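Just so you know, all these numbers are worked out from the coordinates, no wet-lab data involved. Quick caveat: nothing in here was measured; it's all calculated off a predicted structure. Cβ atoms are built from the backbone, for glycine too; each structure is taken alone.
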Structure I
Amino acid sequence: MLDYGMGNLKSVARALEACGCKSKLMVKPTKAGQESILILPGVGAFPAAMKRLRATGMVDWIRATVAQGAFLLGICLGMQLLMEHGEEFEPTEGVGLIPGKVKKIPSQTSEGNPLKLPHIGWSRLFPPQGGGAADPLWKEIPEGASFYFVHSYVVDPVDRGVVKGYCQYGQLALPALVRSGRVVGCQFHPEKSGPLGLGILGNFLRMAENGRGAA
């Protein structure tokens, strides 16, 4: 688990342990290829997080480690950092593992109804239409199950095929679960989402252990 000073590390570590996975904190890069599973948590602002990741030398290391076969899970801000660009406060380059950007959630719906920001609390998660629930991340997770969110920004990937789950916020459907091969991101906090949050986390770990989704 990557420790760059902006993650909910203890809660995530406990959740991983509940899934039968012991984690270790990494504050600086190791030799690329030594790690098979990376967890990138995050709480805070996109520019500050990228500044810290660059200062530790982790950005290029993350890219190289994933390129050599590691699985990566980004949580909340960590999911947003997977994109190419962020628009929070100032334009900022992301880690760039998934083409796309991070933009602010609209403050109102297309009908003009106001939406409170940040989006805080439990919201329901749905797979995309057309068989999205077949993804291994959805194993034994009921469609429409609720997960815990805290965010004002949302990912906007170029390829909508990487979106494996949307959360319903007002009349908006926000991308909340993404997967591009070995790279996975969840906007919600699985470590704060009870048994189903652990279910998503466990599905990712099993997928990584089995080498599934590498394409």
Structure II
Amino acid sequence: MAVSVNSVYSTVKNLANKDQQGFITPSEFNSFAEVAQMTIYNRLFNDLKNARRVIRAGFNPARDKSIMKRLEEDLSTFARSATLSKNSDGVFLKSDMDHLNRIISMTTFGGIMLDQSTRTPIEMCYDEDKIDRILISDLSKPTESYPVALVSENIEVFPTTIQRIKVRYYKLPTSVNQDGTVSDAQPRYATTAVNGVDTFSSANSRDFDLPDHYHDILVAEIAQMAG
């Protein structure tokens, strides 16, 4: 469930009034909302990295108390998959993945047959010099059984006989419409005039694209930016 933009705005507004910090307008709130959401989103990846260090040190609690488990569950809301086809230039376009942030994994295109996956994992490489060395090596040259991808501006997969791939990735946070559908826009608190008074407009507002337990963290981030 997404975080309600109306609830976050109301809480921030009440905090500002309580602390006599002035009134935060919907326009000011909206300018802070996108930044706050991205700050929290990026922090999830940093916290996950730190959680892995904790696990290696042997201090991670088990099961439902696991820091790693909680972070992975939160990030799973941003996980998406896309099937890409090679274009006329011989590459797979990153732009074919909606709101791509970072790639999780990559495989050849396939399905499930007799409870076995027919997909082959693709090793990802981000260094053009390294991929050149791989391609000229008799020992490490890619095959359809052991494919390799160069991930840069777009994606090149070797051997070049591979025409379709499946990519798992994390998308950037956007927003959620009041009917629960995902929007391409950013979170927004909107109002409409009712008897001369500006009132919350659910039809024109968009909730945050974060799990609902990030409500208080969003409030704190926005309140801090608002001063």
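Suppose you compute helix-only ellipticity at 222 nm (-39500 (n - 2.57) for each DSSP H run of 4 or more, over all residues; to 500) for every structure in I, II: which one lands on -7000? Only structure I yields this read-out.
Please state which of the structures I, II yields 12.9 when Kirkwood radius over Cα pairs in Å, for residues 73-120 alone is computed from it. Label of the originating structure: II.
When mean count of other Cβ atoms within 10 Å over residues 81-88 is worked out for each of I, II, structure I gives the greatest result. A value of 20 for relative contact order in percent (Cα under 8 Å, 6 or more apart), calculated from one of I, II, originates in structure I.
The maximum of percent of Cα pairs over 33 Å apart over structures I, II, that is, the highest value, falls on II. Structures compared: I, II; top value of mean count of other Cβ atoms within 10 Å over residues 105-112, i.e. the largest, recorded for II.
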